[in-house]
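Please go over the structures that come below.
Derivation of every value follows stated rules applied to the coordinates shown; laboratory data play no part. These figures come from a predicted structure and were not determined experimentally. Cβ atoms are built from the backbone, for glycine too; each structure is taken alone.
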Structure I
Amino acid sequence: MIPFQQLTMETKKTFLIAGARGGIGSALAKKLIDAGCAVIAIDRQANNSEGISAGFTYDFASDDPLPQIADRLDGLVYCPGSINLKPFGTLKPQDLLDDFNVNVLGAFKFLKAYQNNLRESDGASVVLFSSVAAQIGMPYHTSIGISKAGIEGMTKALAAEFAPKIRVNCIAPSLTETPLAAPLLNTENKRTANADRHPMKRIGTPQDIAALAAFLLLDAGWITGQIIGINGGLGTIFK
């Protein structure tokens with residue numbers, strides 16, 4: 001049972017964010033809270049951020065049962081992921097399994113655990129995350145491309161199965177300035193080279209992605225089963 005005020009559940013839309021301490025998760029939590037929503041956080045570390053209604057500690061790489069939540073949820077967002085970039089010749093089967101466990105099985109367990117909470121809402125929404133690497137060929141992205149393609153397949157299948165009660169959509173960003181991506185952006189040369197690959201000539205920000213996620217959760221009542229690229233034009237236009 002969640003230890004926060006009952007009036008929250010009755011007067012606000014309530015969203016559960018997995019990975020709410022990360023760059024995109026924390027930006028989305030703030031955006032939803034600013035919009036008057038209640039946000040519950042699940043993360044590997046305790047989340048005491050301002051405005052969070054309740055927080056749970058959980059590692060999606062584990063086999064432990066997810067925390068029980070007894071009340072209605074109006075949306076789920078699964079942010080945990082990985083950036084495992086290796087040449088194909090050095091990849092091992094365990095690399096693929098590790099990426100699959102975090103990206104695909106973690107999302108699967110998350111949705112299984114809380115699907116009944118979503119069914120109590122009059123207009124629930126699920127947001128998952130893929131990557132531009134699942135849509136265009138990129139060197140060294142074999143493992144992550146496989147995992148994120150799995151997320152895209154799950155998005156479409158569940159959107160069909162859960163309609164019309166629950167909408168399911170997927171955001172596919174390009175490189176975004178988050179703690180997970182820090183090793184790819186830790187020098188000025190890396191930042192410049194990565195920015196220049198995008199027609200918009202900059203790296204994505206957590207706020208860019210959070211704005212789209214919030215739209216899908218709050219306003220996109222006739223959008224489901226979509227994989228939406230937010231990638232600075234990478235792979236779509238040439239400039």
Structure II
Amino acid sequence: MLTAILWGAVAASSLVLGAVLALVRPWSERVIGLVLAFGAGALISAVSYELFEAGVRAAGQVPVAAGLAVGAVAFFLLDRPLERRPDSGGLPLALGAFLDGIPEQLVLGVGLASGEPVSVALVVAIFMSNLPESIGASSEMLAAHRSRTLVLRMWIVVAAVCLLSTAVGYAVADSLSPGWRAAINGFAAGALLVMLCDSMIPESRRQAGLPAGLVLVLGFAVAAGLSAA
């Protein structure tokens with residue numbers, strides 16, 4: 001359990017680190033856009049290799065597809081009220097980090113409980129994707145005149161919940177069938193894909209311009225390389 005908590009803390013720490021980086025100094029729109037683009041590429045890699053493909057290997061396509069649909073609908077329904085708010089800056093990205101962080105770190109805890117060596121690629125992918133989400137969302141929330149204390153407290157709470165998810169995953173691993181594990185992978189993947197399409201990729205393109213697509217592919221390449229290592 002202690003090992004699971006340690007690795008969970010490493011993965012979730014980037015949420016708070018990103019908020020601190022956004023609070024320490026202002027970041028230009030172009031830099032935020034490039035960071036978001038790199039993170040989006042890393043997330044696409046995580047969806048492809050660490051979530052969807054791993055879930056299919058564990059239990060086949062049906063439970064992964066079911067989880068994918070539930071995760072996508074969950075993010076869509078929870079995100080709609082935020083998108084309708086005129087001052088929603090950063091909140092959709094924060095919601096995405098929360099919705100995908102919980103099942104991602106559940107998967108991490110379950111893997112550790114099964115006796116497998118820690119998936120460094122998964123930890124790095126979670127860390128790399130959390131960081132730009134947190135920097136981008138925090139910067140947008142500050143631009144929307146939310147207090148610095150509120151922003152930091154929000155990310156501490158999100159990181160704590162994600163860390164708790166790792167411990168829960170470790171604790172309940174023995175009672176989860178391969179189908180449920182695959183469904184959890186699918187849920188995370190579904191929430192991520194909707195968030196990427198609705199928030200992260202459009203924001204990166206708007207803020208960074210033409211280089212966003214290139215940096216996205218670089219982020220995918222780095223994360224995919226780590227998955228294959």
(request) Match the computed value 19 of relative contact order in percent (Cα under 8 Å, 6 or more apart) to one of the structures I, II, and report its label. (result) I
(message) Tell me which structure, out of I, II, gives -10500 once helix-only ellipticity at 222 nm (-39500 (n - 2.57) for each DSSP H run of 4 or more, over all residues; to 500) is calculated.
(response) I
(message) I have 46, 35, 33 for Cα extents along the principal axes in Å, calculated from one of the structures I, II. Which structure is it?
(response) II
(request) Using the calculated result 16.9 for mean count of other Cβ atoms within 10 Å over residues 42-49, pick out the matching structure from I, II. (result) I
(message) Matching task: 19.1 is the computed value of mean count of other Cβ atoms within 10 Å over residues 98-105. Pick the structure from I, II.
(response) I
(request) Work out the source of 5.5 here, i.e. which of I, II gives that when distance in nm of label points 7 Å out along Cα→Cβ at positions 90 and 122 is computed. (result) I
